[in-house]
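> Structures for review follow.
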Structure P
């Protein structure tokens with residue numbers, strides 16, 4: 001199993017050497033995968049064409065399937081992903097067990113197997129290669145235009161040139177983000193689409209081979225379970241894809257990264273004098289405000305190679321913006337303690353960029369550039385909130401547990417907001433707040449108490465808490481628990497962590513999970529299995545503090561935690577863990 005680091009959108013915008021190196025690894029692994037798929041397609045063709053030597057072709061294909069490797073983004077896989085990753089090896093065993101040929105399955109094999117595999121390789125992997133060509137062209141075009149723009153004299157300032165460069169930069173960033181997203185999508189898509197094609201091939205193989213009947217019967221349960229796991233992986237993919245698209249769009253609006261170890265980082269041009277000749281070289285620079293540590297590495301995206309192996313690190317003494325009469329725009333001087341007799345002249349990439357550098361290094365000119373955050377009205381976990389949640393649950397359990405798609409199918413937003421407004425109005429008495437349980441209290445909105453409306457309001461209340469119900473502080477611990485090797489280890493660790501929650505959050509979680517257990521027990525009618533409830537409530541009850549691609553890819557483990565809580569409700573919430581003591585309780589909210 002090949003393990004790759006996620007390609008973060010923010011790293012894509014910063015375009016650092018480390019990002020380029022990581023991107024190159026993804027490209028190499030994708031090329032390797034393409035060759036592996038290409039080899040498997042060829043071997044299937046050989047198998048169909050060489051009916052007389054079918055047994056030998058079976059062993060060849062079996063070996064190729066066994067050697068196939070999936071890319072793993074992140075450090076850990078879910079149980080389903082491990083089964084899917086192991087599925088080709090299982091298919092290999094099935095093929096090895098079948099020794100005789102059966103020609104009656106060859107007639108439909110071309111249409112059902114070869115064409116989808118060729119289409120997958122050409123459409124998805126081939127599409128990424130086409131995106132790479134566009135990305136490389138945009139990179140070269142932007143960097144060349146940027147150098148021409150920065151070489152313009154300040155006396156020849158042109159608004160048209162500024163606008164043209166800005167347009168090229170946005171096209172370059174858009175192409176870059178789209179390329180990164182397409183790479184990660186095709187890597188995830190292999191897990192279900194490629195496996196589904198091979199799964200169909202194996203299923204047909206067993207059906208159409210007389211002597212493989214017993215093997216097919218033995219493999220039936222495994223194949224059915226694999227089909228469910230593939231479908232679940234597809235659903236997880238749809239969810240993470242949507243969130244990744246939202247995150248991509250967010251970073252297109254702002255190129256700033258919150259909570260970075262660097263106050264500022266990016267590309268600068270350094271003026272270098274050699275005898276009477278002045279040259280400008282491109283460096284990737286970083287600055288740490290607390291230590292005033294400034295590092296620079298000579299690097300150009302077009303060449304893809306660094307001119308030095310280790311960045312030069314110096315301590316900033318002063319930073320001063322160049323006068324407007326200087327021959328080039330966006331220039332500033334920096335002196336360093338280690339070389340106090342030398343003044344370094346740097347050129348930033350734009351007016352906004354130079355202001356950010358000067359501000360970071362406490363120069364003469366400063367501007368506050370921070371990533372804007374989306375503010376939403378927070379809900380409070382108090383007695384009013386508890387009463388509201390309990391009332392919603394009581395109504396749903398009285399008459400809504402058998403409604404198909406409960407919690408998955410949303411209500412009308414205006415009705416949901418009205419219900420939240422009335423149910424959480426802290427200026428009213430409990431009796432007045434709970435008038436929402438009487439339809440006549442909402443004139444003109446007679447159907448406001450549809451089950452889907454109440455369920456959506458309950459879910460939105462939990463989503464709008466000042467922090468997720470299971471806290472940011474314990475998020476990483478819960479995810480780590482979900483990644484434990486055995487199911488028993490996962491249950492026990494989740495059990496321990498639940499009792500580290502503040503009491504009010506533990507009580508609320510107890511009430512919510514008990515209700516979700518009741519919902520799942522009616523899944524034959526409402527179609528809301530434990531897995532489906534995990535998908536719906538995973539991101540609601542358990543979220544990372546910082547929204548990144550890595551966090552989005554870990555949503556599947558959020559869902560696993562919720563599944564564990566629902567399936568083991570009595571064990572977790574009705575019994576204090578054996579190793580848990582009163583001293584271990586964290587009472588901080």
Structure Q
């Protein structure tokens with residue numbers, strides 16, 4: 001399944017619940033034990049009306065010994081019923097929690113491994129909605145609804161059989177009335193199914209809106225968009241309420257119709273049964289037993305109608321979960337990956353590479369781009385915004401694959417190298433670095449989790465982060481806040497640089513890595529980068545040409561093409577686009 005078709009599947013959702021069997025399989029014993037206790041409980045429930053009949057008919061014959069015997073058996077059955085109910089509740093509750101935990105683990109593992117094209121088409125909030133809200137609905141089904149549905153089904157089937165044994169005539173009448181009860185279920189369920197799916201989509205829409213707004217509070221407040229953002233969220237919430245109200249109305253209507261028809265049918269059966277009792281066709285105990293079974297069957301139908309709504313809702317949630325789980329990654333690992341020779345020297349080649357993003361196929365981000373980078377060479381990429389510079393890094397990291405051409409490292413097509421091995425060769429310092437809600441120490445160690453504290457500190461010194469980190473009250477153990485809210489833009493870049501330095505990879509990718517640094521910090525960082533450049537292959541993206549004047553070569557990008565190549569002095573002398581950019585910055 002592709003991301004583009006994720007919202008087009010509207011088939012009968014109940015079948016999607018069968019996909020949960022994959023997650024139930026490891027817990028076969030618990031499932032079997034749960035079903036066993038459920039069957040025992042349902043059997044005891046079906047036996048109890050027989051005791052009631054024997055009580056009534058026994059008292060009519062004044063058989064005290066028989067009544068005592070029945071009473072003891074009924075008491076023991078009740079104790080067993082209570083124990084079985086408690087055990088069943090514990091089993092299904094634990095089973096539900098464990099299965100949902102497994103689903104969340106698999107969903108998170110699946111999404112975190114997906115390539116960036118996956119995130120182009122799904123908002124983070126929508127993924128979070130499926131990870132939390134939809135899995136909660138699945139939890140309700142496994143820990144409650146399915147158990148209740150199975151128990152009610154057993155009571156329905158067993159009750160009908162025992163009704164038939166008690167009175168064929170009254171059972172036949174009941175069966176004739178059943179279609180009039182079930183017909184509204186099927187008619188209203190279709191409407192309920194569509195409303196449930198719509199309801200879940202509204203929840204995901206709201207979660208996506210909130211996630212986007214909370215991640216952009218600075219921009220919202222700086223542009224005085226608070227009221228517009230609030231209005232947009234209120235509108236989404238109102239659409240959710242409207243959808244919920246329609247679903248609740250249909251659910252309530254279905255319940256009302258079924259309850260009314262069920263108990264009207266039971267009342268009719270009692271009326272005819274009473275006439276038969278007065279005529280001596282059945283005993284008072286048999287009539288009472290039949291009425292209890294009829295009420296039991298009617299109650300089971302009512303419960304099933306309620307549970308059916310829950311199953312439909314949870315099936316919609318299950319469908320949404322598996323829509324993500326069944327999406328295949330557009331950037332797949334090779335089945336038989338080629339191993340890079342160690343140590344990796346760091347040679348890179350782009351060979352006739354063309355690339356368009358999936359959601360903008362009409363725009364060529366890169367158009368037949370070819371260039372090489374020699375081991376230990378420093379190459380700069382410059383050009384106006386939108387020229388394709390950052391996309392070059394994204395392709396090199398295999399966040400995306402090009403539609404045409406090849407990218408080679410050490411002469412090997414990167415599509416033939418496992419993504420893990422490929423990225424172990426690369427260290428990226430992005431223009432907008434990611435800082436996690438953790439300590440400064442762990443944020444730097446993120447580059448290499450097995451690094452010692454001494455290695456972390458040395459990387460921070462090289463990345464010009466050591467001094468400002470020591471000024472924090474907690475030093476390296478200071479929590480940096482969500483998305484590094486305690487740090488300035490320059491401090492974030494120094495954390496990212498330190499992280500990349502710690503990785504110590506043969507290829508270093510710098511995307512405007514010093515754009516937010518002050519002059520003093522930039523000099524210190526530039527010295528560290530110059531030292532690293534002697535040991536690594538380095539590609540630098542920069543708008544500030546002063547930072548790339550000493551590069552071995554400069555590639556000038558414009559509209560997805562390389563329009564010039566050479567050293568700073570050569571490109572200035574040629575008088576092309578680079579010379580114009582240089583004139584704007586240096587003159």
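Read the figures in this text as sums done on the coordinates, not as results from a lab. Owing to the predicted nature of the structure, the values given are computational and were not obtained by experimental measurement. Cβ atoms are built from the backbone, for glycine too; each structure is taken alone.
> Given a value of 2.4 for distance in nm of label points 7 Å out along Cα→Cβ at positions 414 and 574, calculated from one of P, Q, which structure does it belong to?
Checking each candidate, the match is Q.
> Additional query: If FRET efficiency 1/(1 + (r/R0)^6) of positions 38 and 190 (r between Cβ atoms, R0 = 25 Å, to 0.05) is calculated from each of P, Q, which structure is the one that comes out at 0.30? All intermediate terms of the calculation are to be shown ahead of the outcome.
Working: P: 1.00; Q: 0.30.
The structure behind it is Q.
> Give the label, chosen from P, Q, of the structure having the highest value of relative contact order in percent (Cα under 8 Å, 6 or more apart). Can you show the working numbers first?
Details: P: 12; Q: 15.
Going through P, Q one by one, relative contact order in percent (Cα under 8 Å, 6 or more apart) peaks for structure Q.
> Here is a follow-up. Could you figure out which one of P, Q the value -18000 for helix-only ellipticity at 222 nm (-39500 (n - 2.57) for each DSSP H run of 4 or more, over all residues; to 500) was computed from?
So the calculation was done on P.
> I've got another one for you. For structures P, Q, which has the highest computed value of FRET efficiency 1/(1 + (r/R0)^6) of positions 70 and 486 (r between Cβ atoms, R0 = 35 Å, to 0.05)?
The structure with the largest value is P.
> Let me ask you something else. Tell me which structure, out of P, Q, gives 48, 40, 22 once semi-axes √(5λ) of the Cα gyration tensor in Å is calculated. Can you show the working numbers first?
Working: P: 48, 40, 22; Q: 70, 25, 22.
Considering all the candidates, the number was obtained from P.
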